[in-house]
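Derivation of every value follows stated rules applied to the coordinates shown; laboratory data play no part. Not measured: the values here are computed from a predicted model. Cβ atoms are built from the backbone, for glycine too; each structure is taken alone.
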Structure 1
Amino acid sequence: MTVDLRGRDILREADLSAAELTALIQLAASLKNDRRTGTPHRILEGKTIALIFEKASTRTRCAFEVASAHLGATATYIDPSGSHIGHKESAADTARVLSRMYDGIEFRGHSQQTIDQLAKFADVPVLNGLTDEWHPSQMLADFLTMDEHRPPDATRHSYVYLGDARNNMGNSLLVMGAIMGSDVRICAPQDLWPTEQVRALAAERAEHSGARITLTENPQEAVPGAMFVMTDVWVSMGEPEAVWASRVEQLLPYRVDADLMAMAPSSAKFMHCLPAYHDSTTAVGKRVREQFQLHDGVEVTHDVFESTSSIVFDQAENRLHTIKSMMAATMGDQPID
């Protein structure tokens, strides 16, 4: 099946069909194999992309810059202090300026409204590196990673996400799983579930795909049978540190430790989009450890993070390959076969 995404924006998972998402994942797998075998794939030779970052980043920035180099494109990184969006220049004006100079625009920032405005006024593809609401580049990487590690007899992905599910990861894992026909479980205190609007969107997509959706406050209900156990940091970038106290108290029952992993099948894998507070070697990890006496990790314990069940670095690497896929499919000259 040929999928044509040339000139398209990728702003949220719901903008794409299951067939289009599958094609992007399969293209990423092919590009990953090319990289492994040393096969050049300079699909975007001579093209350019502007990388707008309102939020600092390690994996997203590196993935887009390395992807650009491998594909033959040139990238311009615009750091959080270098962008005038919302200060001196509107998103609409920024989009029209950058469209005159670049063949694509990536945005990693706060509001989904900003990237929607960029896409509305840009004449080139706009790609979502992350917003507060959605994280499609991470979803493509997560599903590629699950494809690589799922049991041979599995007919669909089965995964559970534990923690603060109101954020981009909770929203995207719920909706992506609904589109792709997955068995997706969201496990969190009810006031930290995705919004009713997001849940309604997931339910609508699940009707078409046959996905199984579970939202529960009970890990003992959510974890058994899940082949992938996922979590994320409990306090997101931009939130005040004052929320740590209430968040730790509320989410401690959802921490991924050895006992929680034991509820899942013995072959289950642990996933985390990173960075993770699994030890006290970071400034935040040390501060949280000292304040709340969490000596073996916050959202995930150190032993689980470093266990043979952990595939977090496969997941991190796959950001590169799926971002290549997004760029090649939208900025390239050929449809995906």
Structure 2
Amino acid sequence: MNTQADGFIRLQLALPFVQRVRGMGKDPAPALKALALDEKMMNDPSATVHAEIVYGLTNALAETASDPHLGCHVAESTDVTLWPPAAEAIKGAKTVGEVLIRFVTLVPKSTSAVSYAVRVEDSQAIFSARQLIRTSNKPVQTHGFGIALYVQFLRALVGEDWDARRVFIKTQHPESVPNFYQGLRIRRVEEHEYAMVFPTAWLLDEVSTAAELPSVPEAESTPDLSIIAALRNAARPLLADRALGANEIAAALGLSANRLQAALRLQGTTVPRELKRLRVDAAREALAEGDAPVSDIARDLGYHDPSHFTRFFRSQVGETPSSIRTKALSSSAKSTQKHLPDPD
């Protein structure tokens, strides 16, 4: 039975798409603005929007990047072993089938737009993600992301027994992945879903040692697939420590520093680069939303010398903190004036 909440997705799940586009040297801001979104909302783990918006955003970002398979490429640069439901599903599991069944029950309840299932039809097993609602925006990029991610996951579970010739993908949007993706057969279907079809016998296989994953934090601590988002969540309360680095953040995430750095390399970034970006974003927010002195903001971000902070901020933004605050106050005043009732 449908409810008013049906079809909503946690917005932060689309953040890796934004980060991928920026990493390609393209500006994601116009695509966000067209849907009345901004990166502050994207980083809010409590923000949810209707699937219509997420599908529209990811498709628009693909156009911005001139990459028709953006979702697929985002998934390929995502380390699925860092996703808590995957790690938890594998922990203690003996067979591929046990992992997949546990995974379906552990996937974060971050969306009411998709349901997952594992079923057996004679000699074929099917892992599927079904779209529960109908939208004007087609979920092309989200299908590409899901297909690439779960192919990666199944391949890790099966290990040496993997044979692409025995696997095919069913999807309503075969254009979401390259032709003959990973050597797999792709079949168009009318159902609003994407699914992996593979030999039932694989469900009884022992889990490959290639899928033995390190422990990771609970889902509440790592709210999406992006290691960058996880890093930002862990690092934000620690920014006052200017010595903050890979070791401290890795410890907060329950990972080794080497593992963290390897995952960031998949995203084309580093710990220092992401800390720099996070400090700039945190400074922008503080300058726009409060009246704390610049010296206090600087100290909270690890700069005990305000002039040092000002030089850093200007080198990254092209403007001084005072200039950004003045603009924010001016914009706020204009917005307030706009909504004041006309005098009689």
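Looking across 1, 2, the calculation of semi-axes √(5λ) of the Cα gyration tensor in Å that yields 31, 23, 19 traces back to 1.
To test your reading of the models, identify which of 1, 2 gives 0.99 for Cα Rg over 2.2 N^0.38 Å, for residues 68-203 alone when calculated. It traces back to 2. Given a value of 2.2 for distance in nm of label points 7 Å out along Cα→Cβ at positions 20 and 284, calculated from one of 1, 2, which structure does it belong to? It was calculated from structure 2.
Here FRET efficiency 1/(1 + (r/R0)^6) of positions 172 and 300 (r between Cβ atoms, R0 = 41 Å, to 0.05) was calculated and came to 0.25; which of the structures 1, 2 was it taken from? Here the read-out was taken from 2. In terms of mean count of other Cβ atoms within 10 Å over residues 100-107, the structure with the greatest value among 1, 2 is 1. The maximum of relative contact order in percent (Cα under 8 Å, 6 or more apart) over structures 1, 2, that is, the highest value, falls on 1.
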